[in-house]
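Right after this note come the structures.
What follows is calculated from the coordinates using simple rules that are stated; it is not laboratory data. Just so we're clear, the structure is a prediction, and the values are computed from it rather than from any experiment. Cβ atoms are built from the backbone, for glycine too; each structure is taken alone.
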Structure P
Amino acid sequence: MSDMVVVRKEGLYCVPGDFYIDPWRPVARAVITHAHADHARIGHGHYLAAASGVNILKSRLGAINIQGLEYGVQVVHNGVHISLHPAGHVLGSAQVRMEHRGEVWVASGDYKVEADATCAPFEPVRCDTFITESTFGLPIYRWQLQEEVYADINGWWARNAEQGRASVLLGYSFGKAQRMLSGLDPSIGTIICHGAVEPLNRVYREAGVALPETRMVSEVAKAEIRRSIVLAPPSAAGSPWIKRFGDYSDAFASGWMLLRGARRRRGVDRGFVLSDHADWPGLMSAIRATGAQRVIVTHGSIPVMVRWLCQNGLEASGFDTEYGDDEAEDAGAAALAESTGTEAAHA
């Protein structure tokens, strides 16, 4: 039986369907799992994506030829039945189900299995072959419940507000910022958003996602700023923009904050462990739920996961891809080091 999906220089290619999934070089037809920059790039002739992600893709890529598909609805292209299913990663994120001649493959894109208020929850899809990400594919990665993380963030903000100090919370503009926003308690103070975050908040609200009121810093009085929380991308750290908050306390929200070395390198007061990717138990539960006997592992901890899956009776291998990490820090080496009791100098 030939492979339905292979790796070409342009990206993951569905052979019978003659289309690509999240290609990293321009192609004629691309199915996009979600709008993070490593998965959704400009230059393709035609885009197919989940309907709930179309406006996000347009906001990030500009004028593109795009078709939105509701979750669970099938289209047929070159004899391949294609449907998109919620991945639980960010607004509009999807797994790609491909069926051809009775065989089913699913490409996960990025996903997490814990539901949150800002996107459709992950839906396991039965298949013969499952292509899975492995961003946090090491046993040391096990997440706290998000409600506990939100409580920690709100407690940190409240203590800072009582001391008249702004709280600067760094996280990625698309997905992470909106998820953090959904967990904030607006009774504590004003919520200020960076200019990279606020336009995406608007797209989320237009999609029906309930988010607390947010403001731009130019709209907030100085006295009010001292009790505020500020959501900003990591690139804002150390910038002239951030200096207007005076004596602030800062924090970073990411799955990598589980690692001591990552927290130290960020140089922030606090690290909150909040990831939009599945942890190790989440990855394993997602793989089991597919019923797939063959698993192909992409971006992340490929060798570790492949070895583990093979030891547990599955046919497993890896795909080399050009996907990066939307959490923007390559901490794989640090994770491996910490899991063995040491720490890498560079990660």
Structure Q
Amino acid sequence: MLDLNQLHPEQGIPIYQQLVDMLLSRIKNGSLPAGTQLPTVRDLAEHLGVARGTVKRAYDELERQGAISKAQGRGTFVSYQPASSDSRKERAMAAIDQALQTLEDMGFSLTETRIFLDLKLRERAERQDNLKIALVECNPEALSQLAEQLHRTVGPVDLYPHLLHDVAAYPYRIGEDMDLIVISAEHAESLKDVISQKDKIARIALRLMPQSVAQILRLTPGHEVGILCRSPRFGQLIHNVCTAYVEGAVIRSPMLMDDVSGVTEYLSGVSALLVPDGYEKYCPAPVLQHVRAFDAEHTLIRCRYQVDEGSMMYLTERIERLRDKNRM
């Protein structure tokens, strides 16, 4: 039976789709080999505490994909087997024939069809040149900052940012086609039993940029410090830094940017305000106006996390090795 704890209605992904993903993953990795009998719709629905229609829809989708088959009077069985090269070629030729017939029915000539195919093949080739990299971090502020840093430093890649709690609850968010999964060493440990593609994990170390730390160190006992953030996690990280480095100053509990009604009162009496670098991208307009007005008369410190130098060297070398491998 499937583990009930692996279904997460709060994730916003339909339960039937979560069930499809979990079963398909186990079928493809061999945990459920061909010939394995699956529970009946009724039994699995009762075990998972979901509607029978949900399980039936998942089974129907798996059957449509050729992963399972239903034998009348006998039950439901895994039917997926890795395709041989011959069968793959036959399916490929059939798919091409179908596409050509569709274009012919639409009235396109062979010359026009050839042009369309050439264009699409070039588009696919250009997209496939880019490595697919999943980036996992515990808060959206640092996640956005790290994505910007990687775009600047490692050349053209396709980045797929994910929040840590989303991946922990639903690991199938990270597709099997990823070339690399970048995550801090601290968080990698918590996901070691969740992510199946362990050989693709690249562990990195993060640090608060020296410019941000230098400004925080200039805060004196006379300052009353506020922290405005998008997520509680980022706010707590910055609060911990201030507590460690600043003596005597009053450090307020972090406030979330979406608390539009409370921003005026929160900023009252604050002489220094810490915000995530790039906050303008997701700060509500009324709060943004207050922050800009504050910046004109007081101290505004932008806090940015980045991959440290050693980790960046390791990451760059690993990405280059992957690129070299793809060129072969």
Structure R
Amino acid sequence: MTDLEQLKQELKKVNAEYAGIRDVPVKKRAEFGRKINAKKQEILAKIAVIEQAALDTEVEPIDITAPTVANEPLPEVYPQDQGSTHPLMTELDRVTEIYQMMGFDVVEARQLDDEYHMFDSLNFTKEHPARDGYDTFRTEEGLIPPAHTSTMQHRVLKAYKDRLAKGENIAVVVPGRVYRNEDVDATHEHTFYQCEGVYVSRDCTMGQMLGILREFFEKYYEQKLNIRTQPGYFPFTEPSLEFMIEKPKSLGGKKGDFLEMLGCGMIHPNVLKIAGIDPEEYHGFAWGGGIDRLVMLRYGLKDVRYFESGNLNFLREF
């Protein structure tokens, strides 16, 4: 019998002695209890020492992240079926590559921002309903998970405005994750991806913007497309448009079927002023649209919730 087993046997005997306290005269019960308790604490202390010593014994560590049997040597080349790029990330790379071919720089959006960049720098009035908590998440510290990639527009304008003085243009796209206080269903998610575009020069026009967007969608869907616009409203652009493309044939589209893809427009003079750019001398346009919807349309997906579900059967399809 080991020392630990012997001590545990003694502990059982001490615990059994407690039952005899009812047979001890009342005046002697307190003294009896103190002695039994002291004996018990002494045994427990010895048990603790032995158990701690066992824990302190050096044990070979196990790498629980290794895709092999514990502590076996790792293969020189990992198996190729251990993972894959998420479809959203694959398509996000494709989106930015197309814009880069057109001469745009890429700036990554933030995951957490403030009231100024979310609203004030984008010409939102203090009473604008989008500031309401029902539309926008907020942390206890008052920070905001961005509801659109437009939160980066002010930073881009300030960071790149020196190009204008050199006779160059500002041409930047901003991909990033955004968050909305949405009721989640097949076509709505609280977390999704967008891509923002910002362009500023001395003489840019809305016609140039429509040409850039048309070129992007034709490259993305690999076919010639008709486009259509209709009036829209965004505080940071004026005039504002909703941009539509003819539904691609690969998606079962027929002539005359149009899909709204993004919002766009000429950058509001107030937004340029706040960034320190003279709207009398320079003009700009901007747009923003969802990446998730692009991917859904490209692959004929019916439920946006697949992307954040972690469903391996879905992810293996890509």
Next on the checklist: I have 17.6 for mean count of other Cβ atoms within 10 Å over residues 165-172, calculated from one of the structures P, Q, R. Which structure is it?
Outcome noted: Q
Checklist entry - Once Kirkwood radius over Cα pairs in Å is calculated for every structure in P, Q, R, which label goes with the largest value? => result R
Checklist outcome for this item: The value 5.1 for distance in nm of label points 7 Å out along Cα→Cβ at positions 109 and 173, derived from one of P, Q, R, belongs to structure Q
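Can you tell which of P, Q, R yields -15500 when helix-only ellipticity at 222 nm (-39500 (n - 2.57) for each DSSP H run of 4 or more, over all residues; to 500) is derived from it?
Details: P: -6500; Q: -15500; R: -11000.
Traced to structure Q.
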